[in-house]
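These are the structures in question, set out in turn.
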Structure P
Amino acid sequence: MTYLFDDPLSFPSDAVEGLVAAHPEELLRVHGGVVRAAATPAGQPALVVGGGSGHYPAFAGWVGPGFAHGAPCGNVFSSPSSDQVHAVARNAENGGGVILGFGHYAGDVLHFGVAAEKLRAEGIDVRIVAVSDDIASGQGGDHRDRRGIAGDLTVFKVAGAAIQESADLDEAERLAWKANDATRSLGVAFDGCTLPGAEDALFHVPEGRMAIGLGIHGEPGIDEVDMPSAADLARVLVDGVLEETPELDSDRVAVVLNGLGTVKHEEMFVVWKHVAGLLAERGLTVVRPEVGEHVTSLDMAGLSLTVMRLDEELERLWLAPADAPAFRRGAVVKGPLGEERGEVYAPGEDPIPEASAESQEGAARVLEVLGAVEELLTGLEPELGRMDQVAGDGDHGQGMLLGIRAARAAAQRSVEGGAGARTVLVQAGAAWSAEAGGTSGALWGAALTSLGRALADDAAVTGDALRTGLIQAVEAIERLGGAQVGDKTMVDAAVPFRESLAAAGGADGGAAGSTGAAITEAAAKATAAAEGTAEIAATKGRARNHGDKSVGTPDPGAISFSRIVTLLGEQLS
């Protein structure tokens, strides 16, 4: 249970502010996350690592000399937005380029990728390292296609140490990937975690049982076994991790026994006693083990074991000094530490172009509809969260509510500034993506932006333009998300909606009422398709790792899409 919070939706930002207040000489709060209080030394590559909140010490606790230069902090179990990643990277970079590091999850890949493109357009050299150590999230195939869990610690520690030793961007990127490919992890859970403000955990493990293969976003395991003793658990973890031989062949290893939030240190030490013995039996020499909480999942009851094979190069970097709030090693971090920071970058508000009276009238109507969607999603939040618990993280309802609140607020500011319909939707889309984060945040932000681009600031909103914009919005969702019909995602509802709208054509000359009718008809098909996702086993997103467990529950993204377009049809009819 997460006991202490004010507003559950502000929990991530409140926690970051408290962290900075607790370490004012080490950390600086910037838009989107934290950076070192001292500026990055001129010409030194900046290591910017991040992900959702709820994982402390990861990621903000690792910002300091010998480790990371900055950390964008998303909502609980949700990737930071591209806007957050971009702002943190801008404040961390100082002429040496940037490595963006994160766990390999769809939302992080999307948002960090968009931020990287924006940074490159500004002339900054950017490399991306997506950690993929979790053996439970993919059997066989490419190791780099898996998700990242506690291996984040070993990979980013190596990269940060290399940079502190004066590695350039190419060399730091090479070493980060080398560490990733030498690292394997496996986790277990005894019970699930509880989001701030939630009444129950995201999942429960039956009494006397243990889940194997959980994720750090509250995803349940892929298998269950009887609850073992500490000795038997150690064998499960060691056998599982060592079943695969990483690309780097070595008998020296860095090992992390990681607590996920509830298991106490004494319990971990009992398990570690057996782990250490089993590794020695396998002929492995453990180098500077870490036993404690490093990558948590709020209050999840569970453990994970991470093993990184070491050669001389990786061992030197693993042992190198670091001085971050949650990871201190060695007496002195050698090398440049940076000077006092100057001006801090913060994104500014987008300008509002001139608009015609007709378009301003349409903008006001857009604001009304966004207000109705906010009311809808406020009521749907618990239901969407319960559906999303099948995937483990249970944050879809909260993410949608954060997104629509930000979008409506941005639309309100734009309307008050005299904006037309196009600008209102474009700025609402940017706000949704920036505040919600996660995959759905990026997709809904892109959808609103694409819808806005089909309209104009100097002309009235017509039915034909609205239909075209809605079709373009779904195409943006398909293009960015990469999902297909049948993958059990929002696309399962969005594509039938798009196809129905396209078939309706524009024979009515663009009358608003007939457009509303066409949207209502398309929304009915989206609703049927969304409900039909209950019969599909997920193949995309976080639920894909749990196979048939998702059967029987519809996809929350498809349901939220169908409810929103149904409301849109009602508003326009």
Structure Q
Amino acid sequence: MPPMFRLDPYAPCVHEPGGVYCAVELTLVADENNPLMTMIQEYSARREMHFNHSRLHRGICVTKTCKEYLSQNTSADLRLVLEGCLNDSLWAEYKLKSKLSSEVLCNDLDNKMDIDFGDIAVAVICLSILLLHVVGNLYDFFFVPNKDRKGNKLLLCFSIKRNWKRLVAPPALGPETRLKRLKGFNGLRTLSIIIVIMEHSLLPFVVSSENPHNFEKKYYNIICHLFIDGALVVQTFFVMSGCLLAYNLDLLAEKKTISWTMIPKGIILRWLRLTPTYALVLAVTTTWLRFAGSGPLWQSTVGVEVKDCRRDGWLNLIYLNNYIDESQCMPQTWYIAADMQLYVVGLIIFSLVTTAVARRVVLIVLFVVSLIIPACHTYLQNLDAGLIISPELVRDYFVKDPTFNNTYKRGHTNLASYIMGLGLGMLIYHLQKKDFNIERFKKYRCIYWAIAPSMLIVLPSGSFFYFYETEAPIILKAIFSGIAKPVFSSIICVIVLGMAFKFEDVYRGILEWNGWASPARVSYCAYILHVLFVRTLTGSRTTLMHVSIAHVLLVCMGTVMISYLVSYPFWLLVEAPSIALSKIILPGAKVEKDIENDPTKRERNHA
């Protein structure tokens, strides 16, 4: 078969006088019955595991590779030049033809981008933040040398020295000792974020693979499906977020009456906590990111995100971006939008339904409904049983997949895990109030230890639908769609419950390690930033990626390291000051200060 990806040398092309380099996508066609074309179509039909080999990507130095066609075309229409050039080469080698199936994206040194008003505005904002840090640090160093002096709270929000102490401090439990049993969320959150980053770092191996067949062969290895089918890990965040919301509201109810007035206050407080960090990354993405590099894949990988963010970015700021499709504007933030929506649902339930019995009834009803919703979507829209992370799905950045758009990223289709989290928070609070004694259950520790290995079965369970030789029955797909997320979430709930009541010391010892506190605090920044690095590094590549286990692991670990290394200064410069400012400016922030200072605050604010 013709190679799926081929790139002409990039730098020599664009640096020669008048050099033009274009990236195009083309679809193979045949005028008559062609055995090779038939074989390509039959092989590509196994979409769950194979690339579409009739869809080719080419990076062409037009002024070299297609020099003859360029001189013959007096109209200088690059589309006609490339069609003629590529068609002749494919016919000569394979007796196949092609047609361009995408916009022709070209780079040349003469094609300069102008700096506009938006670029200047974002630059001013970033410089203002840096200036505030200069002033804040000078003020802290010279004018507040005495630890007993409080100083100006607004300026001290921008003290890197003070923010650094907060960042590296061990988990601070505050006056509420019951919160100590939830500090294992730091480890659970950090490990889950690392897995998500590693999953997303596979992007360059899919959009610019030197040996795509090696990538396809990994789909036939069940061990690799532990990594391929890691999408269920995101449900961990919904469980933790719901648990902390319910638990903290129950604690707050001991001090003050929970009423409907908490709904607008809670929404505003949460929006202000999440948005400054998010908005700055979005602003840089829509402006200066387009100047950050160039390459054969730059326009198709980074340019399209900039374009979509300029069009749809406002929806990200009101957390509705998970309900629009075919937008590549910070696609990883679908989760933040979904969690914001579910947070509002949880806040409404606990503010309006004040008795424990009534809350349990409401949660049970909603849980049953949440099982039916994704099953109905799957059955009525004929979707996949779960998110099938096929090569073509990743190649299209997920945006064209109906299953991803309808059952994976919507807020209402992730309701089950959040409801389970709310129930878990209520249960932990209730058992702690009753001084629940776990000792009589410790004889079942062997069963508890089997919980984590059971993930090795649940995570790749969706691989059944990859290997299914024909189309799986729609009723089977609907059932799996309804129960897969709750089954995985139930494992997380059991782990958290055992951790909260010191059921054993192996899992608890790992998750409650104090060393998780610092990376957990910057995990929100890491989540927001990591796809930006993945796309930028992918778009800047001028050669194809070789697929091998060693290379994949190296890229995955490197992406994790880069994401966290950048997240630390970003937290110090942006997120920490914004959190501190919101506590000073908002009247309602002080009411929950003790709860917000606990080591799991990242979960409630950002999960």
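Readers should treat all values here as calculations from the given coordinates under stated rules, not as data from a laboratory. Since the structure is predicted, the reported quantities are computational estimates derived from the model, not experimental observations. Cβ atoms are built from the backbone, for glycine too; each structure is taken alone.
Numbers for the structure displayed
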{"read-out": "Given 25 for relative contact order in percent (Cα under 8 Å, 6 or more apart), calculated: source structure among P, Q", "value": "Q"}
{"read-out": "Comparison of P, Q - label where distance in nm of label points 7 Å out along Cα→Cβ at positions 57 and 89 is highest", "value": "P"}
{"read-out": "Highest-scoring label, criterion being distance in nm of label points 7 Å out along Cα→Cβ at positions 457 and 537, among P, Q", "value": "P"}
{"read-out": "If helix-only ellipticity at 222 nm (-39500 (n - 2.57) for each DSSP H run of 4 or more, over all residues; to 500) is computed and equals -15000, the structure in P, Q", "value": "P"}
{"read-out": "Entry that produces 28.5 once mean count of other Cβ atoms within 10 Å over residues 49-56 is calculated, selected from P, Q", "value": "P"}
{"read-out": "For mean projected area of the Cα convex hull in nm² computed as 24.8, the structure of P, Q it came from", "value": "P"}
